[in-house]
Structure I
């Protein structure tokens with residue numbers, strides 16, 4: 001019995017930077033599809049890579065990795081983050097909201113037999129309003145998809161799935177905060193990864209069961225705590241140890257949708273991909 005639709009895993013990409021010797025993987029992104037009607041009135045999707053702003057900031061280029069449908073190779077796509085002197089990516093207007101996005105050309109991925117899919121923004125997400133209607137609350141289960149610690153196999157791109165729970169979300173449901181908190185072990189490399197709500201088939205009396213897996217947000221950062229070593233002689237702090245608290249902040253899917261709409265309207269760099277190589 002699967003609790004995550006298998007194609008959700010194909011929506012996730014590893015993000016790295018390349019030098020002459022190797023690619024260093026340091027972040028996660030995922031593909032979303034914005035529905036539009038074509039000239040014939042048929043629904044089609046424009047696809048975008050979504051990640052954190054801090055993943056792309058101060059970078060001139062990155063590498064995206066996809067698996068191949070042929071199974072014997074991976075496809076690494078070098079992406080220049082500027083075209084004709086103009087940035088190809090858009091960051092959320094409020095810089096406290098750590099989300100960025102850029103257009104990705106699915107025709108090139110299909111031509112190269114890349115294995116990919118996308119979260120359709122009209123089918124595979126759960127907005128704040130829908131979470132409220134479904135009674136989503138603290139303690140509900142979630143999955144975090146990504147590449148913690150840059151763990152990417154040399155000849156494959158298989159996402160790491162970790163489990164957790166919503167730790168605090170009422171501030172978001174009451175429109176008092178833009179991000180919510182999860183109880184899940186997040187490490188460098190998870191940044192920019194999707195957070196998916198876990199379907200549950202039982203619920204306590206008077207509440208609803210969550211009957212489908214859906215994208216609810218994007219990993220922002222883990223919440224650190226500090227332990228200070230005090231000098232016995234002077235009473236002053238000497239060393240500050242920073243540790244991972246096991247809690248993490250997540251930006252909402254509502255903000256993802258808003259940014260994708262902006263990115264679509266700006267129509268920046270409609271051809272950011274070049275043919276990948278193994």
Structure II
């Protein structure tokens with residue numbers, strides 16, 4: 001093997017890919033994630049080499065090469081040449097690290113967790129979060145943006161089966177971000193978790209609790225997740241307003257849509 005460190009631009013990437021005769025199926029979503037990070041400057045130094053077999057075929061790195069072309073940027077990579085075909089047997093077979101692993105090991109975010117990530121994503125994307133693919137860099141930016149609301153939701157929603165999924169923490173986080181009274185929101189989470197309530201004004205938490213327990217695992221389907229995400233928000237609104245609610249019905253829109261920050265007008269010269 002011969003290993004060098006080189007700056008790779010779109011022309012070199014295109015030439016290497018055009019000469020490539022065999023590789024695994026390209027995953028477009030991965031290319032888009034990498035390209036978005038490269039274009040925005042979120043892409044960090046990558047110690048994993050772009051590798052080539054001794055006949056010139058790309059052994060590893062085609063997604064990064066396509067991302068260089070799509071982003072029209074130059075990136076620095078170790079380049080490994082001279083691999084034998086049999087060496088491909090163990091490429092990319094090591095235990096992969098999750099974003100949480102890498103964030104903690106790199107000291108980028110020691111407090112990151114899967115629950116925090118999924119809740120922050122639900123707050124950011126709402127009803128279009130299901131199946132959405134984002135890069136590690138974009139994910140960390142989303143967590144930073146909604147960390148306070150997501151941390152509140154993850155800490156207040158009881159870790160009880162069927163009542164603590166993202167459909168609940170995301171809705172609670174949305175309400176927090178919308179400025180709902182924290183004490184009322186905290187009380188909603190308490191009633192939702194324990195099932196004990198005081199008066200008709202707290203029935204919305206019981207109604208949505210019963211709905212969640214009845215639906216159970218089927219909430220993982222994308223269509224039902226979106227529908228339930230809006231229903232939990234609606235139950236929170238009823239609870240905060242002190243209105244009685246005993247039956248969970250369909251709703252057409254979110255009670256707490258995320259308010260996008262408007263750009264500040266530029267001062268006249």
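Values in this text are rule-based calculations from the coordinates and carry no lab data. As the structure is a prediction and not an experimental result, all values here were calculated from the model. Cβ atoms are built from the backbone, for glycine too; each structure is taken alone.
As an exercise: volume of the Cα convex hull per residue in Å³, for residues 11-138 alone, calculated from one structure in I, II, equals 182. Which structure is it? Only one of I, II returns 182 for volume of the Cα convex hull per residue in Å³, for residues 11-138 alone, namely I. When FRET efficiency 1/(1 + (r/R0)^6) of positions 155 and 211 (r between Cβ atoms, R0 = 35 Å, to 0.05) is worked out for each of I, II, structure II gives the greatest result. Given a computed value of -15500 for helix-only ellipticity at 222 nm (-39500 (n - 2.57) for each DSSP H run of 4 or more, over all residues; to 500), which structure among I, II does it belong to? So the calculation was done on II. Using the calculated result 2.7 for distance in nm of label points 7 Å out along Cα→Cβ at positions 123 and 147, pick out the matching structure from I, II. Answer for the origin of the read-out: I.
Each of the structures I, II was assessed by distance in nm of label points 7 Å out along Cα→Cβ at positions 99 and 171; the largest value belongs to II. Identify the structure, out of I, II, from whose coordinates Rg/Rh (Cα atoms, Kirkwood Rh) was calculated to give 1.11. It traces back to II.
With respect to relative contact order in percent (Cα under 8 Å, 6 or more apart), the largest value across structures I, II is given by I.
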